[in-house]
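Chemist: Multiple structures are listed underneath, in structure tokens.
Just so it is clear, none of the values below were taken in a lab; they were calculated from the coordinates. Everything numeric in this text was worked out from a predicted model, so none of it was measured. Cβ atoms are built from the backbone, for glycine too; each structure is taken alone.
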Structure 1
Amino acid sequence: MRILVVEDDKKVAGFIRQGLQQESHAVDVALDGETGIYHADNFEYDLVILDLMLPRVSGLEVLRHIRARNAQVPVLILTAKSDLQDKITGLDSGADDYLSKPFAYAELSARVRALLRRATKEDVKLRLADLEMDTVARVVKRGGQRIDLKPKEYALLEFLLRNAQCAVTRTMIVEHVWDIHFDSVSNVVDVHINWLRNKIDKGFSPPLIHTLRGVGYILTDTPT
């Protein structure tokens with residue numbers, strides 16, 4: 001999943017980014033409201049974590065801008081403000097959830113997972129043939145055998161499973177699995193696909209990850 005963090009405190013933003021990246025998310029950080037609006041307008045996100053007290057443009061203005069564009073992306077308000085009226089204002093402006101600072105990362109992570117599940121309206125387990133991913137326990141198995149994946153491999157497989165039986169382009173993969181610092185001319189997507197194949201398909205039948213020449217990839221149990 002690709003997440004936007006709009007937070008002016010570099011230490012807090014870095015802390016959140018590190019935690020989310022360890023959970024296999026791609027994370028972009030904006031340190032002010034104006035940059036946050038730019039990112040929200042120009043990139044597709046699965047979730048936005050938004051501080052209310054921001055320089056240049058307030059968090060509420062950022063939130064209202066996102067909602068004015070009819071964006072359905074879930075927004076989690078993160079702020080030092082704890083006044084009840086501030087919470088009400090944020091929720092009335094379109095926020096989906098609210099978390100006050102200071103916070104435990106475990107709680108933030110749980111709220112992020114809940115919002116993502118609600119937004120995708122999916123079961124916590126993704127399956128194709130004998131391949132299964134438990135998105136809560138973060139466990140992947142094929143044929144009942146547990147498969148250990150690195151964060152980016154996990155994120156890539158999750159995206160493929162969410163789009164199982166559908167062709168996905170390299171651009172689609174980049175937009176959901178990597179952040180804005182990704183080098184679009186590199187072959188990193190193909191490299192990660194090969195790594196994933198070695199873990200998901202090697203020693204199993206049928207192969208599930210297929211290359212569509214000139215298009216991208218497809219995760220399917222049907223011969224292509």
Structure 2
Amino acid sequence: MSDAPARRRFRQGTTADDLKSYMVPFVERLGYRLNTDSGFVDAVLSSELEILAETGDVYCPCRIRTGESKEDIAIICPCIPFHLDEFATLRKCWCGLFIRTDVEDGSALEGVIEQSAGPVDVRAAAFDDLVDGQVRHIKIGKRDIALVRVAGEYFALSNVCRHAFAPLADGFLDGHHLICPWHGWRYDVRDGTTDHPDSDVRTYPVTVRDGEVFVRVGA
């Protein structure tokens with residue numbers, strides 16, 4: 001652990017209600033909400049406030065901090081964006097403070113539960129987050145993905161151009177073709193193909209349910 005003094009990230013006197021007021025609207029955008037067990041929520045947030053007083057930030061109470069800030073960013077609550085694929089299979093964050101919005105009873109998801117195997121649908125956006133012709137870079141686990149909306153449909157493909165490793169999400173769309181921002185290579189967002197040999201990119205199945213966009217990845 002580092003001996004450097006902690007930089008306080010929240011004002012003195014921060015309460016559990018303060019944490020809820022900023023966390024809840026954020027996690028709702030990710031398809032999550034507070035656990036339905038209010039007593040459990042209060043206990044977890046109480047632990048986070050103790051950690052805040054000790055460290056200067058609200059680290060997850062069920063994870064071990066390394067003391068290296070660049071590593072520990074991924075365990076600052078809410079840590080959902082860093083673990084989208086894992087949490088999609090669990091239908092909750094690690095401790096269960098946050099559960100998927102489609103979970104009715106969060107008390108069954110408290111603490112450690114077994115992670116299911118196989119492909120999983122990960123919420124990537126709300127349907128109206130993108131307009132036609134727009135591209136967004138998303139990360140699901142270690143995967144860099146370009147999420148694309150064309151003519152009212154969503155597509156997902158690898159964000160890395162096979163030519164010089166440019167970020168495709170920084171490019172632009174010409175119909176169903178995503179144009180690499182560096183050298184103009186064209187990728188068909190429907191199947192990832194390009195007219196250069198051995199340079200197609202991977203695509204991911206996309207579904208839309210209840211106004212939300214899901215990308216299917218391997219667990």
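Chemist: Thinking only about distance in nm of label points 7 Å out along Cα→Cβ at positions 20 and 172, which of 1, 2 has the largest value?
Modeler: When distance in nm of label points 7 Å out along Cα→Cβ at positions 20 and 172 is calculated for 1, 2, structure 2 comes out on top.
Chemist: If you work out mean projected area of the Cα convex hull in nm² for 1, 2, which one comes out largest?
Modeler: Structure 2 gives the largest value of mean projected area of the Cα convex hull in nm² among 1, 2.
Chemist: Still on this model: Match the computed value 4.4 of distance in nm of label points 7 Å out along Cα→Cβ at positions 44 and 196 to one of the structures 1, 2, and report its label.
Modeler: 2
Chemist: So distance in nm of label points 7 Å out along Cα→Cβ at positions 76 and 148, computed for just one structure, reads 2.7; which one of 1, 2 is that?
Modeler: Value 2.7 for distance in nm of label points 7 Å out along Cα→Cβ at positions 76 and 148 corresponds to 1 out of 1, 2.
Chemist: Can you spot which of 1, 2 the value -5500 was calculated from, given it is helix-only ellipticity at 222 nm (-39500 (n - 2.57) for each DSSP H run of 4 or more, over all residues; to 500)?
Modeler: 2
Chemist: Of the structures 1, 2, report the one carrying the highest value of FRET efficiency 1/(1 + (r/R0)^6) of positions 132 and 164 (r between Cβ atoms, R0 = 25 Å, to 0.05).
Modeler: 1
Chemist: Just checking, which of 1, 2 has the largest value of FRET efficiency 1/(1 + (r/R0)^6) of positions 84 and 140 (r between Cβ atoms, R0 = 25 Å, to 0.05)?
Modeler: Comparing 1, 2 by FRET efficiency 1/(1 + (r/R0)^6) of positions 84 and 140 (r between Cβ atoms, R0 = 25 Å, to 0.05), the maximum is at 2.
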